[in-house]
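In what follows, structures are represented as structure tokens.
Derivation of every value follows stated rules applied to the coordinates shown; laboratory data play no part. From a predicted model like this one, the values you see are computed outputs, not experimental measurements. Cβ atoms are built from the backbone, for glycine too; each structure is taken alone.
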Structure P
């Protein structure tokens with residue numbers, strides 16, 4: 001059996017880092033971890049190939065080689081996924097599709113012969129048996145939340161690692177919280193399932209043996225969902241890092257209560273973490289209460305962010321506009337919060353109702369849904385429900401926030417605010433460090449000579465050189481990210497200016 005695995009293209013969004021990747025000679029940010037894991041679940045004697053369209057084109061000869069085309073995708077890859085499916089069908093190939101995009105929205109797609117929905121482990125053996133026998137069914141699905149201690153190591157042999165800025169691995173699935181707008185609990189449940197320390201070390205070994213050195217993203221939706229088990233894992237990672245001389249720098253996603261646990265933060269430092277993405281969502285306590293974001297309520301969120309920064313973790317954060325309680329004040333409040341906290345990578349999007357979430361069901365019952373599926377893209381101006389705020393006011397306020405926080409003056413000022421708090425503890429690998437150093441020439445040319453906001457770039461360079469010279473590579477890396485964010489606004493979001 002010949003299986004072609006296709007990862008659809010990611011559009012140009014804040015998270016794609018499309019305009020930053022050329023600085024470090026990489027084609028895309030992250031590998032398609034789901035497809036690589038599925039590959040390891042398939043029979044070893046099957047022939048398997050991978051095309052990640054974000055790193056290179058899908059050619060007809062790739063499709064014609066295969067017996068089946070497997071498509072795995074997330075919401076933001078919707079457009080490209082449908083194009084891949086129709087192209088494979090036009091060339092006479094069978095198509096199987098799975099992943100979050102299809103689990104909550106399979107009915108929107110035409111041309112798929114077989115859907116493998118929800119988590120794959122409970123269904124894959126039956127699917128493989130039927131595929132071998134030539135009688136694959138239209139649907140394979142299960143409500144079972146599988147024991148991920150039995151999930152195999154991803155098939156790194158399918159990758160050209162030189163195309164990627166970072167590798168990825170999963171430690172846990174699920175989140176104990178139940179935010180109204182979030183589909184994590186819909187897909188992965190509220191009881192975090194965690195791999196064993198030994199299993200995590202084996203996966204680290206597999207990446208090390210495959211030749212990877214540099215950034216490694218722990219893709220868990222909430223890495224600290226089960227703190228006690230994660231602490232055990234971190235102790236094992238700490239020892240592994242010591243023995244291997246810290247070949248990876250780690251980053252992940254976690255809830256803000258990480259800042260309440262000093263032991264956990266210290267263990268993350270010792271395991272060579274340097275960054276964490278946190279769902280802040282909004283500075284409005286009323287909005288947090290209404291959407292069930294209980295883990296953020298009653299906290300000094302500014303101080304929690306600064307605690308994380310002082311513990312060696314750059315805080316990236318997600319923000320949302322369009323909650324029912326939002327008024328015209330929210331736009332200035334959000335700008336002020338982002339600037340005050342020094343959250344350089346502040347990803348602001350308009351609220352959309354994702355399929356099967358509590359928010360989706362509430363809005364459906366209230367007759368407020370617009371019949372357009374969300375594409376998970378936080379870099380457009382669409383909203384799939386009728387908001388309480390006037391839609392035009394919401395969109396204009398959203399544009400105001402983005403133009404403000406990613407404009408050169410506020411963006412570079414925010415980097416300095418962050419660097420003042422940041423106590424770097426992670427050790428860069430030589431390859432990662434020199435990748436940043438090699439980006440200096442391009443950064444100086446594009447940001448210090450060509451860009452209209454160059455005086456703010458030089459202010460950052462001078463301040464960092466004299467105040468925190470050891471953080472100069474970080475300052476340059478963040479400046480390059482800012483170039484990407486502004487390029488997305490200018491080139492991919494009509495009506496923006498940055």
Structure Q
């Protein structure tokens with residue numbers, strides 16, 4: 001690992017040249033360009049990050065992952081199936097039009113239109129109607145109670161009548177307006193001085209698409225890029241930390257890496273075997289050495305900064321003796337003491353990405369130490385994902401990105417959420433978990449939801465349908481001449497409006 005970091009640092013040093021000045025504009029390097037700048041359509045990560053700069057939402061997510069007002073100055077639930085929002089008066093779109101309830105209604109009515117094509121539509125099936133109450137007030141009527149519905153209102157509001165042109169030439173009310181969009185090359189945003197929450201502290205942003213990880217590091221080292229957020233490997237960040245003209249800031253994130261079990265596999269239906277696997281894995285070593293410390297051992301899918309996080313749950317430690325004892329109890333004795341024969345064999349599928357192949361190798365070594373022989377197979381992501389959805393796996397490693405709402409517990413662990421209906425890819429089934437999740441999803445009161453979700457987290461931790469591995473640490477590397485670089489748990493790009501030289 002040290003050799004690789006030294007080679008990377010050498011490459012970065014070799015590429016050094018004088019910085020390029022872009023007065024007033026901040027240059028951001030991204031691994032991929034946005035696919036669609038319409039917030040109702042674009043689902044890729046790059047598009048969603050730019051949506052937060054181009055558009056304002058009724059609600060937004062704060063540092064504790066609570067849903068709080070953005071455009072809304074009033075947000076009420078007069079009954080369990082009705083949500084009423086009043087928007088700020090005088091908010092302007094980039095073309096000068098005032099944003100009203102008609103625009104809010106249009107934004108969400110699109111999801112009820114059979115002709116509107118969007119991968120987001122499934123999240124809005126619960127809406128029965130969206131009604132304009134007056135010029136600044138809109139009412140959402142649901143088909144059934146849903147305490148988690150407000151998170152679906154964290155999405156940019158588009159002007160009434162918006163069509164396919166918004167993919168490249170969107171009109172929003174956010175801190176920046178679209179300047180230039182050159183697919184797979186760059187996107188330029190210009191500061192919107194009429195933004196209701198105050199004009200940006202810079203003249204604009206240039207998002208450059210730099211697909212290669214090492215090249216993004218080189219661009220930072222040369223000064224031709226001002227900032228990179230979460231688009232550098234741990235090794236490259238480690239190398240760049242030594243550069244005096246670069247700054248590094250971090251924040252615990254919401255991305256969650258895990259080892260999953262196929263609960264339909266006869267062997268893995270035994271919780272003692274699943275727990276033995278959990279005790280065998282040295283998660284701290286993965287965090288310290290593979291992730292270079294840019295991660296933290298995970299407790300569960302709900303991240304620690306969330307208002308719904310439950311800390312008092314069962315957690316795995318690295319305990320080889322405990323793992324062996326559980327294997328003995330499950331009927332897998334060591335056949336030859338300290339000899340080479342394994343207690344049992346399992347297969348693990350993972351991504352071809354180097355970081356995940358190395359992680360799988362560590363897990364393979366850890367499980368060998370307790371007598372479990374693991375056949376590691378790596379695949380391109382599309383193939384791996386298809387196998388997981390079909391249940392053509394025993395063990396697998398994947399990552400959930402941007403977990404913000406505890407309703408994720410329903411989508412991942414409720415027995416009705418198995419593919420293709422939901423994300424319960426391990427086919428976990430616990431009737432008490434289903435009951436508690438249903439109650440939490442319907443409860444309008446946060447305290448009640450927190451208690452119910454806490455009970456769910458405790459049961460799931462004991463059942464071990466997942467072995468939690470790590471939470472990603474968000475990392476921004478930037479030119480030290482910049483001021484105002486700050487990361488939120490979801491690493492959104494809204495902080496860029498406060499960045500200046």
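Data for the structure
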| quantity | calculated |
| --- | --- |
| When distance in nm of label points 7 Å out along Cα→Cβ at positions 26 and 130 is computed for each of P, Q, the largest belongs to | P |
| Distance in nm of label points 7 Å out along Cα→Cβ at positions 170 and 250 derived as 1.8 - corresponding label from P, Q | P |
| Structure from which 4, 17, 26, 25, 18, 7, 2, 0 was derived, P(r) over Cα pairs in 10 Å bins from 0, in percent, options P, Q | Q |
| Mean projected area of the Cα convex hull in nm², for residues 154-305 alone - highest-scoring structure of P, Q | Q |
| Winner on Rg/Rh (Cα atoms, Kirkwood Rh), for residues 178-449 alone once structures P, Q are ranked, highest first | Q |
| Which of P, Q yields 16.0 [mean count of other Cβ atoms within 10 Å over residues 266-273, calculated] | Q |
| Given 18.4 for mean count of other Cβ atoms within 10 Å over residues 346-353, calculated: source structure among P, Q | Q |
| With helix-only ellipticity at 222 nm (-39500 (n - 2.57) for each DSSP H run of 4 or more, over all residues; to 500) derived as -12500, matching label from P, Q | P |
| Entry that produces 4.9 once distance in nm of label points 7 Å out along Cα→Cβ at positions 202 and 442 is calculated, selected from P, Q | Q |
| Ranking P, Q by relative contact order in percent (Cα under 8 Å, 6 or more apart), the structure that comes out highest | Q |
